[in-house]
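Nothing in this text is a laboratory measurement; each read-out follows from the coordinates by a stated rule. The structure presented is a predicted model; accordingly, all values stated were derived computationally and were not measured.
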Structure 1
Amino acid sequence: MTKRFDLPDMIPVFPLPGALLLPRARLPLHIFEPRYLAMLDDALKVPDRLIGMVQPSKGRGTDKGPGLYQIGCAGRVTQLSETEDGRYMITLTGISRFRVVEEIEGFTPYRRIRVNWQGFERDKGGDETDEGFNRDALMDLLARYFAARSLNTDWDSLREADDELLINSLSMLLDFDPEDKQALLEAPCLTTRRETMMGLLEYALRGGDGDEVMQ
């Protein structure tokens with residue numbers, strides 16, 4: 001359960017391609033660019049300590065960066081450590097998705113957006129469940145995917161993880177394209193996200209063209 005605080009209408013945003021944050025999940029980030037160090041410093045000055053994660057899009061951007069997808073996820077800074085050369089390792093814990101209303105002009109070196117939290121009330125509740133989840137089928141698919149890419153993982157941890165932790169962690173960690181990450185973010189429920197993720201894994205194993213090229 002997250003701490004209770006009023007979600008603000010305006011948040012700083014970190015448009016990082018391929019970086020996906022989901023509600024109740026944790027995303028480690030390495031902060032070193034001066035504008036994002038300033039963003040972190042300002043975020044830590046307010047009680048909510050929120051930073052919005054949004055995928056850059058191919059749409060029209062601003063003088064501060066590329067266009068943004070309309071849905072992102074806000075995370076609260078829950079861990080922070082500083083390196084000797086002034087960089088930061090932080091962890092964001094996902095609080096809620098949001099819809100981008102508009103980008104706010106101003107004098108900050110980082111980007112800020114006005115957001116709408118409506119429609120994502122479920123994000124602020126307890127863990128989601130996936131009633132139709134066949135864990136063995138997912139494990140088999142992952143085994144083929146990992147073998148095709150010569151990847152290793154802690155299979156015991158995957159088998160023991162709760163449904164939401166497993167599905168959301170895989171959605172965040174697997175090497176999907178930014179557009180696919182956005183589809184996983186926008187999935188209306190855990191079941192849809194799991195189905196989308198498994199579809200992406202199957203597509204990758206077919207080589208993306210309908211023919212099985214990876215075994």
Structure 2
Amino acid sequence: MMTHADLPGTIPIFPLPGALLLPRSRLPLHIFEPRYLQMIEDTMKTPHRLIGMVQPFEAPGSGEEKLHHIGCAGRMTQFSETEDGRYMITLGGVSRFRVSQEVTGFAPYRRCDVSWGGFEADLGASEVDKEFDRDPFLALLNRYFEAQDLSTDWDSLKEADDELLINSLSMLCPFDPEEKQALLEAPSLATRRETLVTLLEFSLASGLDEERMQ
């Protein structure tokens with residue numbers, strides 16, 4: 001079984017707003033910027049093939065792009081190249097990490113020293129949410145999808161295990177970057193589900209308030 005001791009202390013960083021990766025989840029990415037094409041090529045040469053996904057944010061006052069302190073690393077599990085030189089990759093979520101410091105150097109993309117401590121459960125088996133009441137959750141989700149004009153395969157949602165359902169919705173729902181960060185930082189699956197429910201309810205309530213104002 002893999003431990004955090006097997007993971008590198010420095011990894012390349014892909015700061016993509018709104019893109020959330022969680023442990024044991026899969027994130028498809030379309031890579032086209034030259035600096036990130038270089039990042040993919042360099043990562044392919046490493047034994048671990050890890051890339052860290054981190055939410056960027058604009059520092060108040062300066063406007064400088066900063067990185068949140070917690071991200072999630074994924075291993076490149078699929079790779080293909082298009083005829084015009086773009087890359088289509090899939091990252092398999094491995095573990096969350098804390099950014100210790102950004103590394104300066106000659107690479108055109110960002111790299112960070114990271115700490116894996118405190119996220120031991122990320123390398124273990126799938127989590128189970130023992131307090132998860134699926135029926136009212138799916139009813140709330142149905143209302144949210146209708147309000148957002150989204151569609152889904154409800155039979156698959158009903159059959160998915162707790163972690164797959166909660167994490168997939170956390171990654172796919174169109175929340176803003178700070179809300180995605182809150183879902184990432186949730187210490188347990190139950191906490192992530194509670195955060196997800198709060199975001200769904202807030203979105204629905206905001207929609208009703210806008211209708212009343214019109």
* Name the one structure among 1, 2 that helix-only ellipticity at 222 nm (-39500 (n - 2.57) for each DSSP H run of 4 or more, over all residues; to 500) of -9500 was derived from. => 1
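Of structures 1, 2, which gives 53, 44, 39 when Cα extents along the principal axes in Å is computed from the coordinates? All intermediate terms of the calculation are to be shown ahead of the outcome.
On the way: 1: 52, 39, 35; 2: 53, 44, 39.
Working through the options, I get structure 2.
Supply the structure label, taken from 1, 2, corresponding to Kirkwood radius over Cα pairs in Å, for residues 42-137 alone with the calculated value 16.2.
Numbers: 1: 15.8; 2: 16.2.
Among 1, 2, the structure yielding 16.2 for Kirkwood radius over Cα pairs in Å, for residues 42-137 alone is 2.
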